[in-house]
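All of the numbers you see were taken from the coordinates with simple rules; none came from a lab. What you see is a predicted model; the values in this text were computed from it and never measured. Cβ atoms are built from the backbone, for glycine too; each structure is taken alone.
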Structure I
Amino acid sequence: MGHITPAFELAKKLSQRGFHVHLLSTPINLTFIHNTHSSIHLVELHLPESPELPPHRHTTNGLPPHLNHTLQNALRSSEPAFSDIMATLKPHLLIYDALNPWAARVAELHGVPAVQLIPTAAATCSYFIHSLTRVNEEHPFPELHLSTYDRDRIQKILERRRSGPKYPDISEDKNVCVIIASREMEGKYMDYISELFGGRKVLPLGLLVRPEQDDNDHFKAIMEWLGKKAEKSTVYVSFGSECFLSDEEMQEMAYGLEQSRVNFIWVVRFPKGEEKNLEMALPKGFLDRVGDRGRVVEGWAPQARILSHPSVGGFVSHCGWNSVMESVVRGVPIIAMPMQFDQPMNAKMIVEIGVGVEVVRDDRTGRFGREDVAKAVARVILEEVGETVRRSAEAMGKNVRAKSLKEMDEVVALLAHICGQESI
């Protein structure tokens, strides 16, 4: 689910510049897309069904963590169905998610040029590619130094990648690759990816974020509540659609927000199929104690609208790349609480460029306490250091927005050339 959002934003950018786009994903993922563009066609990719992975679970949105590997296997097994779609559509170009390298092989069989789309931060991509290709060398940027806990978890991901299905080494692909990132933020990491790829060109697309949506007044009450708060006085708390706090983490987060003395909107999600609710998850009496200082929303909230609101001064985030991009574009400081996958590297990069702070955790267990949450939130909203981070975040957001049009235009020109068209 995380990658379908920027993919659709890319599709919109391309369609606005004259491309006819087919956006391919699972049926359940496509239900989240509100397409009003006549030059964008949504195409369903049906995965093999199994008792533990029925069609409504063919998405990472709300997927129980233990089924992630099963979903990845199902995607790989969809190669024949994807090949049939390619034969029917006969596209001039395939832009494929780097996490699905088998798609490039199918495109080659059909004589279709393929461009790899890197859906992660450049820092994260450089870390993973370095770890896979230069096993005995330290990553050259100590800014990305991870805790023992995070290193151990990422090592397990790398081991699965090494022992998984063998595809052509992406460093051997001579085609250009595009990355959903901004050179303003991550230029040195893009250059290092190019070096790891043997000089292969790596072009930034800029930060692709969803626009603010008309929510039909469904969240009118919470937006009115937010409107009564002082400027930059409130934190927005969300861990995305794929990360779920444990019972212990829910308790520590709640007490941390309570102790911080800061206004908050907290979006809480539970894995689909689990019998949990707010009353079970939150400490007894929590909502009464925080009173009008906080609001807890179960399920979903209009994140783009909230982050754009002048009363919001910080974003407590799991550091999924979509959330990072939305926060940076809007100039909102990030209070980083990475949970899994690419998020620890994203958090380190955020701190490095000065647009956020990270909640302190135990080096070996990864656990955080309520005091750690309260301290980080208070630093950004109430203390002088927060003003410095806020200025940096606002400046970065302004610079990223200013360069996004040029970055996209450069990619469009290249894609048009690959398609064999003089102009688009």
Structure II
Amino acid sequence: MNDKTYYRSNLLILYLVFFFLFDPLFSQTKIDIKELDGFENFISNEIKEGEIAGAEVLIFKNNNIIWHKNLGYRNYSSKSLLKKNSIYYIQSMTKPIISVAIMQLIEKGQLKLDDLAESYIPEMKNLKVIIDPNKGIDGPVKDIERKITIKQLLTHTSGLSHGLGENLYEKQLFKLMYNELFDPADYVKLEQRIEALFKAPLISQPGEKWYYSASTDVLALILQRITKNSINRYLKENIFDPLEMNDTGYNVNLNKEERIMMVHLKNEEGELILSPTQVPIQGNTLYGGTHGLFSSIEDYLRFCRMILNNGKLNGKKILSKKSVKLMINNHVQNFLGSSRGFGLGFGVLVDAEKESSPANDGQIYWGGYFKTHFFIDHKEDLIAIFMTQKFPDSYEYVVELNKYIYRAIQ
């Protein structure tokens, strides 16, 4: 072997060593697909038992979709099958998207986290705080001790409520804002729902505690007033189009109607049925921040990948790395117990060992009322999304999803 051949042989060996050590596909964590198939069996059994009509699950790791299943039916009554990449009403999974839009305004210098919300919504200047929620929205009140900030709206520490609790105050607020689950009390604009929200006092002092609220509706109205743009147009131009989220919006094109999963519920006999009332897919003009968006699992994956990639996807920058870090860090110590916190638009696990299913500290997540859910685990370079359409919401599918996924990657 001459010197030139020897040199080339060693160079090839070095290249192969570096390729196998540093190529992301080679170095990725081994996935036990049998564990994921166990989750498929669990969901298939839930469908068989009539607990849900169908579900779609997607798992993304190390820059690849490693598992994507569509199971069951889009319409349990007609037994029409649920197709891959169907469209879902994602309810509160709207909230993280609105939160990203607010962070964009902060990056542009149009807004600050410590700004007072009333600077943009003067209607908030005379808010009071309820003394006893059990006495309803007309019960005794006290003065507000501090003004609500943008950060408090993002972290659900503003003192606002969502009208989802069991006391009289919550029930009356829900009636004011929503009337019934699918009936927005004849409101056609976000301003009308916000006006209804402010007819009630706050449920707690701003900054006093974490309380799940309609604060992202307030953020959406602030976004609208600052940009002088409609919320749906702003989201399309600044988030959906750059990320190629072509199935996401407040209305769905009629040519996509057969892709929509219908909403289901249990009747009085405990049987799974199609909900008598469905969410309208056309004609929606109330562009909310708390809920309102339709999306597909692959669209929402693009949004999650952008967060996982520190604000960028496919060369398009949505947020800076600094903003993403702010969003995914916990900002509400001692508000949600010892294992969970909240960032700027996302739930955050702060002590995963205390959870009922496996996870990592720093996992961010959120879900929607019709049993949609996602989580992002930066440590594992992992995204998981679960979609179905049934109410009321419950957490058992999230627990099972975490259990099977983390067993699969160990």
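Name the one structure among I, II that volume of the Cα convex hull per residue in Å³, for residues 199-358 alone of 204 was derived from. The value was obtained from structure II. Structures I, II were shown, and mean count of other Cβ atoms within 10 Å over residues 95-102 at 25.2 was computed from II. Ranked by distance in nm of label points 7 Å out along Cα→Cβ at positions 47 and 263, structures I, II are led by I, which has the greatest value. Tell me which of I, II gives 13.4 when you compute mean count of other Cβ atoms within 10 Å over residues 151-158. Label of the source structure: I. In this comparison of I, II, the computed figure 21 for relative contact order in percent (Cα under 8 Å, 6 or more apart) is attributed to II.
Which one of I, II has helix-only ellipticity at 222 nm (-39500 (n - 2.57) for each DSSP H run of 4 or more, over all residues; to 500), as calculated from the coordinates, equal to -13500?
Only structure I yields this read-out.
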